[in-house]
Structure 1
Amino acid sequence: MFRFIKLSCALTIAALALVQCTKDLEDISVGGLQSASATKIINTSHNATDGSLLVKFSEEATLAFEGASRSGGVTRSNIEKLNDVLLGINATSIERVFPVNMNSEAEARRAGLHRWYTVYFDEKQSLDEAAKLLAAVDEIEVVEFNTRHELPTPEPNFERIEVAPATRLATPVFNDALLYRQWDMINTGDKSVNKYAVAGYDINVSEAWKYTTGDPSVVVAVIDQGVDYTHEDLNANMWINNGEIPDNGIDDDNNGYVDDVHGYNFVDNGALSWNKYYPNTTGAKDHRYGDVGHGTHVAGTIAAVNNNGKGICGVAGGDGTRNSGVRIMALQIYSGLSTMGGTAEVIAKAFHYAADNGAVIANCSWGAMPSPGRENDGVYVASRSVQHAAIEYYRSKSNHPNISHNLIVAAAGNDAIQQSSYPAAYRDYISVTSFGVNGYPAYYTNYGPGCNIAAPGGDQQYGASAGILSTLTKGLYENEDNYEYYQGTSMACPHVAGVAALGLSYAKKIGKVLTRDEFKANLLLSVSDYDSFLENYMSGKYCKMMGAGRVDAFLFMMNIEGTTCIPVPRGESYRIDMTPYLADGKTEYKFVEMTISDADMKRLGMKSKPRYMSTTNVFLVNCEKTGSAVVEVKMIAGGEEAGTTENVGGMIISKKFVLVVRDNFAENGGWL
């Protein structure tokens, strides 16, 4: 199958007379480009990489192009005008954007991916002129500049993270030495962790871990900088391409990539990398110049290995046993200071790979700064055609039996403006905003239109430890496995991707199959109240702007299960009328009791068990602490008395509910 055509003015297109080439190029005047050709150019050269353009051929031209390449190793195209243009811009090669994967080529062709090519040429050549010349070729339908997306560069806190004894864990869930510092996972308000910490501003994952800790059938693609797959806290949870033999230089599984064992480096077209540092002004290696460990940090939040006595916990990192924890597929789209990092081409390739190799959730902690009021979904699709085509190809696939189609979670952006960045803002993707250790929206977070859900991303205005602690690459401290605090919507995004992975793991465990729309709805309904708190913060600037609310892992497990959640205000005696939560919302039952475990009573600060008020459908509860817990309500179906061996009566039935205790309680529950 056709892969690429190498071009050389001296060798490849020797058959073309230079005089004829010059004449033809004069006919394609840059200044006089016809409007029909101009409309083929779908974006601008702003923030585009030099020396390459993306083109989409017509179906007929693609077939002819491929046919010529198969008939005797032709090293030039069979499109005469294209040959003239390629010679004129000093083209070095023209290559299919999406390599041929023999296992899925038919699907890729149905999606039109085979029609996309990258034209590489002299970097000194004007991009705009080259685009106009290519657009004048009749057989080319689209010309796209190879635009870059930005990877937010955190300013690392280079304090050495000292590993404290596991006995300091506020909640003895797992034995990971640094879990007590992960306020984003379990925030008890411990001032020794951070003096601004406020209890409850976390993702409520410790309760979710009682139901699942992550299943290895769930593969999360970290589309980012390279992931240090040798890290002590990541290695066991890395995805492994079992069809590939490491380091033999062969594409063993015929998927178009050589030695792609844990993923692939689409920037350098080879092995994953994570430590391409460059000297700073003093000559020392510096994370700020080159790789910053961004991908490794993101991966740790999602799936650092839990209960291994080392480092941190991942949201879906398992329980320390071999067959637990979701898997991380490392898809590298940034590498050192390469100008090809984050381009439309490498991003498109990464999504194509994720689709074909089993990823079901994609974490995208990158994006393009939006122009509020000037960018929308239509503009996004029209100006990023190859990227959108690859993402839709990925979304069209179903890489896990418990969800109908693949899912995308993306960072809203760190520009502190009132609109999510793209691709996160696109209506079918989940856009994540960021809050800090005290619950306030992070100073840098984007908010407003396009934003769907909030998660901990850290805010280091309140100290280094107010950031998100996660895994970092080797190199800063010799060859030791590192951990570091970072902040950003880049750090908030993997919390939601991790919760999504946890929910899909639980769906598998209980045998639940959901459509993607059902799954997304359950996720966005699994939130804690935020708006009633935000009404009194900064004059309500962020109210109804941070998404549906703060992500809650435990509520998500309950929503996947189908268990109803009941909101309860903290610190007051509260009457729960059960009627709206049963049957048609009008039927009355004879209740027996509402039971809750002693451990959960203590955790919610309940001094007495729920009391049934016998003349109504009401239970009286008083919870002094925020949190969530399962209660079981027993009632009689059919009569006032339960049937016994002596008396005919009704049947005792029971149903589980979840009490969700929060501050800032709103009359409507404060969450969806």
Structure 2
Amino acid sequence: MDIRTLKGVGEKTAALFEKLHVYTAEELVSYYPRDYEQFSLPVPLDRAPAEEITAVEGYLAGNVATRHVRGLSITTFEVSCAGGSLHMTYFNMPYLKNSLKRGQPYIFRGCLHRRKDRYVMEQARIYKPEEYGKLTDCMQPRYATTKGLTNNAVTKAVRQAIGLVDLSEDPLPEKIRAAEGFPAFREAVEQMHFPTGRDALLTARRRLVFDEFFRFILVLRRMRESNERMKSGHPMIEVAQTERLIEALPYRLTKAQQKVWAEIRADLTSEYAMNRLVQGDVGSGKTILAFLALIMCAANGFQGAMMAPTEVLARQHYESLLKLNQEHGLRLRPVLLTGSVTAKDRREIYARIESGEADIVIGTHALIQEKVAYKSLSLVITDEQHRFGVRQRESLAEKGGVFSEAGKAVHVLVMSATPIPRTLAIILYGDLHISVLDELPADRLPIKNCVVNTSYRNTAYKFMEKEVAQGRQVYVICPMVEEGEEQELEDVGSYAKKLKGTLSPSIRVETLHGRMRPVEKTRIMEAFEAHHIDVLVSTTVIEVGINVPNATVMLVENAERFGLAQLHQLRGRVGRGDRQSYCIFISKSERPETMERLKILNESNDGFYIAGKDLALRGPGDLFGIRQSGDMHFVLGDIYRDAAVLQCASEWADRVLAEDADLAGKEYEALRKSLALQGINEVDFRSI
């Protein structure tokens, strides 16, 4: 059902929804709120919690003043409240001078700060008491929006869509719903969008998160059954080239690397196909292990393919392999295949792959296009595993004839820098054997971290200028792409403008985010890599896919909005060279528990330690950032916060498949249909 069938959604509004990757009414129903506004009753100023969204009632005390600074209008006034006086500041809202009336009560709702000896609010929303009274004790949905599309417009469209889309068929078997106390599918969807209370919302969310995990694990289990102990169609023998390269490297492999390489080598020489995950922190040395596996494959007369999530990372891998090839006389014949390769070059590369002249193919999703025909593909490697769906990984394996030769399979090696605790990894990567690189090279300089509040910003900017003056580069991470209805969140566009006006004019500032066209994202990342950009202001889209050893500083705004594991992933973009690197986490929340949580990042640079802490600290009742997608990019589920639901879904998946491996029974009819409808690719790949 096209979204334009909804009342009030014309061509212009539909185009805005398309920016959010919402094209149909069905997709809109699944476009869950990012979080919720809870309008609590106004409180006396001296009892209001600082650094939190709160509401106070008061009257104008004095005049409303407006001044202009660098083209920005700043409006200020004092409000007299029960419990004290409140200083209000608004940017680019000069009309307030005429719209606010003396003697009339208003309710001001915003983030309350204590600055020295006074209370301050910036950009607080203003309500008349009767208007605010209608909102109290309600949970209002807040959706991720785009410029020109308001939260109110999305809310109205969602209400319509829920009324039009058929939600009567429940994909979850009744026996599971009854055992777990889950609401029906329609009720869960309605409560996720328009909750009648906190408990109802948590129950609905648990049900829908369970659905995501349950479907994901069902596919993994069925893949494991089909892949487990499959005979290899490409048995290999150990070769001298790999051992000579290890001896010739300018560094020694760590003990962890040696152990994992022994496991990979044993898999490749076994009569059974390898199906292995190598999990290791950023900088733990996964790439050289992948190259060793590719070299062993080529030396045995077979082809190997390595798929990266971005063109920039694919090219970096290709150039690194070329350098090894030239320096050590390996006689490899690698090719690079990405979406930006010209038609003429692509035809030539296809021919070299099909003839077997190319023995190693490195690229992006282009590797799994129908036109790519391999002569003897025997090894498939995917880098940054959590960026690829189950089906994408399987599709590349099929290029090696995994299903064309009865009972024979290609070797599959997947790599991930996502630090997932082993208990969760066993569930999430249920179709793979797991190897862990839990040791960093001895010559790596630990990143220096600091967790600070917003008062540190100017100091951070001066430090950034100092690093840039020394020829270094800087990342700045913001949680939003563009200015939205949450004034407390920094966005990429506004922040970049602010930096251009604050930093030295000679410093080159650019932006990067997931809503850019792929070719534009690649252009920006390549420009940063080539040092044509000094400061890159980005969303978490840079979490993977770029390797710039010259970048030595990362500043993360609204750090309180991210999970610890994701912050650690982001931090991994710096510290990749031989210079000291730094990470500055700026939090707008000064709540003691928030600062304590963030300070865990000061304790350790070990991703697995941090992931374990993240798992222990996040609670299922935490509504904060409810639509934050987490490291596996599920729509709702967060593998850390929802670890208990993940475990529960895993147990049910095993039980169901033990009873009915093909899901052929009538009670699984709706489940079968939902899996087929979604192409059994449960992971959401929409860019942040």
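Taking helix-only ellipticity at 222 nm (-39500 (n - 2.57) for each DSSP H run of 4 or more, over all residues; to 500) from the coordinates of each of 1, 2, which one would give -11500?
It must be structure 2, since only it matches.
When FRET efficiency 1/(1 + (r/R0)^6) of positions 324 and 340 (r between Cβ atoms, R0 = 41 Å, to 0.05) is calculated, the result is 0.95; to which of the structures 1, 2 does this value belong?
Considering all the candidates, the number was obtained from 2.
When Cα extents along the principal axes in Å is calculated, the result is 105, 60, 52; to which of the structures 1, 2 does this value belong?
It traces back to 1.
Values in this text are rule-based calculations from the coordinates and carry no lab data. Given the structure is predicted, the values throughout are model-derived calculations rather than measurements. Cβ atoms are built from the backbone, for glycine too; each structure is taken alone.
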